[in-house]
Structures are given as structure tokens and as C-alpha cells.
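**Student:** Got some structures for you, see below.
FYI, it's all coordinate maths here, none of it is from the lab. Since the structure is predicted, the reported quantities are computational estimates derived from the model, not experimental observations. Cβ atoms are built from the backbone, for glycine too; each structure is taken alone.
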Structure 1
Amino acid sequence: MQYSIDVLGGHISQIAGALIMACIVAYLAGFNNRRNRCAVAAEKFRNAFYNELKGLYPTPTDLPKDFHILDNRLRKSFMVLQCAVDEFKHFIPWYRRWFFFRAWHRYRLGKDGRDIDQQYYGQYKSGETVTSNQHGKEIIEITDGKKNFKHNVDRLMKYARTL
């Protein structure tokens, strides 16, 4: 017994070095595994958006002139996109998750949307809007629905590119 302890004591630095190297290799393997899973999840997220928004994003070649047609199409693809967001959110770092949810909120509800509405795509309607400010003056805002749509989807896609 004493002989075993003496032998181990003589090689303690080699044993410690081997254990440290094993820990480093395990950490790097886990890191690489997580990175690969994140890349697969990001690809799946991007493909879900590209397939559902085909013709609308990234280049809006098939954007309908009538807002109601666009609204119906976005409402039909909502469930698939919601599932993609729910699956992908686990791969976003905790410190960026709030911004990701805000980008999803802006895509489906606009800047001033309420969570209870679930879906509102009025921000993608092009044209003039008349609003009044606190002094009672009317302000005419010209909105570009195509630009808003591309900007909001780009904001979501940014999270799938930076993992």
C-alpha cells in the first residue's frame, strides 16, 4: 500500500497534467458540439422563414398590391414561424434573448403592438396615414410597407447569422 502511494506521489504532476488535459478536451468537445447544434438550429430557423415567406423575402418579388392578400398570407404562415421562433430561442444567448423577442414582437405586431393582439400586420401597409400630435395638429406620415417588412424580417434573421 505504501509502495503504491509512493509511486503515485512521484508522478503527481503527470497525473494532474493528464486530468487537466482531459478536462480541456472535454470542454472543447462540448463547445464544438453546442456550436454545431446552434448552426443546425439557425439553418432550420432561416429555412422556415425563407420557405414561408417565399416571394416576399429576401427580395419582395411577389408582394401583393392589396394589403388584405398580404395580411392573409402572413396570418396563414404565422403558426409555422411561431414554431420556428420557439425552437430557435433556446439557442440564443441569454443576454440577446430579450432583443430577439422584441424583434419577433415588432415583426408580428409593429412598434406599438399589444401582446394580446397576437398578430397585426398594419405596419406593412403602404400609403399615407394621418395622425394627430399632442397639440392637435394633424401629421401626415408616408409609410413604405415593403421597406418595413424587409427591415423587420432582417432584424429576426440577424440572430440566425450571428451564432
Structure 2
Amino acid sequence: MPCYGIYETGDGRYIALGALEKKFWQAFCDEVAQPDLMTRHWVSGEEAAAVRAEVAAIFRANSQSYWVDRFADIDCCVAPVLTLAESMANEQLRAREMFIVAEHPTAGAVPQFAFPLKFSEFTFTIDRPAPAHGEHSKEILAELGYSDAKIAELEEAGII
């Protein structure tokens, strides 16, 4: 679906387009002066690939900040794809308490996204750290049917 996806911008950043409803797609097409795309909202197959290529070329023509500014007052579901640092500095995401700091035994305090849904009687917590790299490799290989000898061989070879 060309009307719904992530597109690279001219500066190597990304823009999300979520114009699923016809009115959003039409607003997008109007703003980028591409009226020929209006009737190609829900195309599929080769035609969808062609429209996606056209939309990709449009976004690659300018920087992410250009597109953010251009669509700031246009109701068509265009938004920047932010880095983690940009997200954590975002006033709205901070106000919604969308971040949590988890303690990791080797990495220390690790900021990350919290559960996105908010409930009156539920507080999101992280009860244990993510496993270390390769921490469960032997157990997983055993569950997959690898013999103890084969697992030892993989370990000796430095594969796990």
C-alpha cells in the first residue's frame, strides 16, 4: 500500500505516511501537487509498486525537516520517524510518560520505551533485564534437538 509506509527523505532520514483514509490521501496528493495519484489510493501489485516509487521519489527530493514543516498544518497523517534520542526529547511523549529506565546488571540504567497503553489500575514495570547475548543458547539448541556433544562442539568452535 503506497498510502501507508515509511519513506526515506533526501537527508537519509525517514517519514511515515499513514494516509489510509481517502481524505488523508487526497490531502497528501494535493500538497505534493500530484493529482494523478488521487485515484491510485488502494492499488495493488505492479501498480502499487509504481505508486510507491513515485511517493518515494517525492520524499527523497527534500529533507525530513522540510517535510515536517510542509505538512505541519496539513491533515494527512505524515510524521517524522524519530531516533530514540529525539523521541526521548519529545515533549508529548515525555508528558505521556512513554519512557522507563530499566536497571541492567552490566549496562546499568537503560532508558527505553514504556508500554504505550495507559490504564488507570496498571503500572508498567520491567521485572527483569533482557538476557545477555547468548545467555540461553545452550538451552535453545537443546530444545531444538542438538545433542550435548554437538552443543559442546559449537561452544569449542566459538560459535556459541
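**Student:** Can you say which of 1, 2 returns -10500 when helix-only ellipticity at 222 nm (-39500 (n - 2.57) for each DSSP H run of 4 or more, over all residues; to 500) is computed?
**Tutor:** Details: 1: -21500; 2: -10500.
That value comes from structure 2.
**Student:** 0.70 is what came out when FRET efficiency 1/(1 + (r/R0)^6) of positions 47 and 95 (r between Cβ atoms, R0 = 30 Å, to 0.05) was calculated for one structure; which of 1, 2 is it?
**Tutor:** On the way: 1: 0.70; 2: 0.10.
Only one of 1, 2 returns 0.70 for FRET efficiency 1/(1 + (r/R0)^6) of positions 47 and 95 (r between Cβ atoms, R0 = 30 Å, to 0.05), namely 1.
**Student:** Additional query: Given a computed value of 0.99 for Rg/Rh (Cα atoms, Kirkwood Rh), for residues 71-126 alone, which structure among 1, 2 does it belong to?
**Tutor:** Structure 1 accounts for this read-out.
**Student:** Sticking with this structure for a sec: When Rg and Dmax of the Cα atoms in Å is calculated, the result is 25.8, 94; to which of the structures 1, 2 does this value belong?
**Tutor:** Values: 1: 25.8, 94; 2: 22.8, 65.
The read-out comes from structure 1.
**Student:** Here is a follow-up. Can you spot which of 1, 2 the value -0.48, -1.17 was calculated from, given it is log10 I(q)/I(0) by the Debye sum over Cα atoms at q = 0.12, 0.21 Å⁻¹, for residues 55-150 alone? Can you show the working numbers first?
**Tutor:** Numbers: 1: -0.48, -1.17; 2: -0.70, -1.09.
Attributed to the structure labelled 1.
**Student:** Further question: Kindly point out which one of 1, 2 the value 11.6 was derived from, the read-out being mean count of other Cβ atoms within 10 Å over residues 31-38.
**Tutor:** The value was obtained from structure 1.
**Student:** If you rank structures 1, 2 by distance in nm of label points 7 Å out along Cα→Cβ at positions 79 and 135, which sits at the top with the largest value? Kindly include the intermediate steps, with their values, before the conclusion.
**Tutor:** Working: 1: 5.0; 2: 3.1.
For this comparison of distance in nm of label points 7 Å out along Cα→Cβ at positions 79 and 135, the top structure is 1.
**Student:** Of the structures labelled 1, 2, which one yields 2.5 when distance in nm of label points 7 Å out along Cα→Cβ at positions 119 and 143 is computed from its coordinates?
**Tutor:** Values: 1: 1.7; 2: 2.5.
Considering all the candidates, the number was obtained from 2.
**Student:** For the read-out mean count of other Cβ atoms within 10 Å over residues 23-30, a value of 18.6 was computed from one structure; give its label from 1, 2.
**Tutor:** On the way: 1: 10.0; 2: 18.6.
Label of the source structure: 2.
**Student:** Computing mean count of other Cβ atoms within 10 Å over residues 63-70 for each of 1, 2, which one ends up highest? Write out the running numbers ahead of the final one.
**Tutor:** Values: 1: 13.0; 2: 15.9.
Of structures 1, 2, the maximum of mean count of other Cβ atoms within 10 Å over residues 63-70 occurs in 2.
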